[in-house]
1. Assign the value 14.3, calculated as mean projected area of the Cα convex hull in nm², to the correct structure from 1, 2.
2. Can you tell which of 1, 2 yields 1.9 when distance in nm of label points 7 Å out along Cα→Cβ at positions 200 and 224 is derived from it?
3. Who wins on mean count of other Cβ atoms within 10 Å over residues 48-55 among 1, 2, i.e. which is largest?
4. When helix-only ellipticity at 222 nm (-39500 (n - 2.57) for each DSSP H run of 4 or more, over all residues; to 500) is computed for each of 1, 2, which one produces -4000?
5. Out of 1, 2, which has the highest value for relative contact order in percent (Cα under 8 Å, 6 or more apart)?
Structure 1
Amino acid sequence: MNLLNQEQKGSLYALMSGFTYGLLGYFGIKIMDAGLSVFNMLFWRFFVASLLIIVIMIVQTRSERGSHIDMIKMFFCGALLHGTGSAVYFFSSKYIGTGLAMVIFFTFPAIVMLINWLIHKNRPTPLYFIAITVILAGLALLVDLGDLKLDLIGIGLGIVSAIIYALYIICSKKTQLPPLTSTLMVSAGTALTCFICALTGSTLTVPTSLNVWANIISLGVICTAIPILFLLEALKSISSEKASMLSVLEPVFVLFFGIILLGETVSTRQMFGAIVILTGALITLLSNNKRFQK
């Protein structure tokens, strides 16, 4: 007996994706504190994720793989969209700080909604407009005003990263590949992009510390392979708009784990912002897949 229908399962997968992504800050800080550059860290992160999926697919010898054409398409989706989007986001954060860069990046659900509306003529219901407005307001409250820096180049890069990631979500929704194969292709493609960026910046190194490797493996497994797999699994059952809006809970989980694991302090304003985002996510959950008005 199934306790959850397909849409409820899809929503749960999207929420779990955001939850596991939430530990990204913890492991990422530990790795960068050890001296690894951002792109060096990202390369090893996605390389480990790729290896994990390969091992799982070898063990599951009878699992469906999908067509080679679709695999190539998803590989380039990872390299050109997921990988490039990650790179552009980090460049943006160097100009305007991680807080504002994060807020701009997480406008991608609105961009997903806009693209599907303009290109596919799928008009979201008023409930979706309300949800995205509430979520964006909550994200704005998470920004530390003391670190706020306005820079047109940084803001522009942040917008570009949001557009690229929105295209990645839409591309992932359309793939016919099983989620496991899609996760491998996305991880491998992103690893290639980060490898090129690290190599170009002369920051590519092989970690020698067992502690650093433990954090890299945790980052690659818990915060990469698992959340990508959850998101791709979610996209099989729910719309790209709903999946992207639920994944916006990631900053809330990052905030939560920062308090619990890193001893970080947050302001009343940021806590209120987290509550507002949770409210927007709840509104999203109240919607269903019949969310469009013709």
Structure 2
Amino acid sequence: MKKILAIAFVLCSAVLFCSFKCAPVCTGCKNIEVFNENGLYVFHIPAAGKFVIRPYISEKLVYNSDVFKKTGAELVVNAGYFDPQNQQTSSFVTIDGVEVLNPKNNKNLTRNKDISSHMRQVLNRTEFRVMDCKGKTKYDIAAHNARVPFKCELVHSIQAGPLLYPDLRLEQEYFVSTEGTKITRNSISAFEKCARTAIGLKDNDIYIIIATNKHPLTLPELSDVCKDLCLDKAMNFDGGGSTSVDFKGTQNPEFKNLHIVSDRDKNARKLKSFLIIK
């Protein structure tokens, strides 16, 4: 398996269009910064800005732009996985310390014979966490079952996966599987160039990475972008046609009212869960 992934990585990473060499940041800035490299966007949300960052869920599937208008947020981005057939979640979500979405309740997922023997891996996929650590807000990216650090309480979390950096955990989180030398499962088109959404951390600052259809990436390539940004940790959010961003750009007129939709037909896809930044 390692040999196959190594070969796939080399093939997929042969051409990268980004020129980031460590995260481009404005030291001491408190506003959201945006960087665009030919359709590869990086949103830097500094911890010094004291933004309110939390998940948002909808009972029925809705557009990212609808959540943006309803919440009045500065930035809204797509997040967890869902089943468009029954509109149920495939990702855990916690808001204000309460679990509000549980993939175990999604019968299409739990009754899927292709997944049943790997359910433990699926349920333990990577999540983004917002924690209260003795009155200070801390962020983390960890496996769902990983313990919250000592003297910290989990406030919000939203799951997707896989972990992108420092390790790319495609097989461990059962997005990819093999039989001998053949890749038999590639559930999120990991080795195909697609629109992608990712979230990363560095020194408790948050980075949202958006690869649009103008600059599609494989997951190994997206992992490489995270490495070039010198992030501490990074994980994948739902991507492809789900990749959606709305940014108010209050203090960033160059990107004011930025609206990104990356479905192939240039129409927005209705979604289940979101990450909002106020």
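Just so it is clear, none of the values below were taken in a lab; they were calculated from the coordinates. Predicted model, so just to flag it, every value in this text is computed and none were measured. Cβ atoms are built from the backbone, for glycine too; each structure is taken alone.
1. Numbers: 1: 16.4; 2: 14.3.
It was calculated from structure 2.
2. It traces back to 1.
3. Working: 1: 19.8; 2: 16.8.
Between 1, 2, the highest calculated value is found for 1.
4. Numbers: 1: -24000; 2: -4000.
Comparing all candidates, it corresponds to 2.
5. On the way: 1: 43; 2: 28.
The maximum falls on structure 1.
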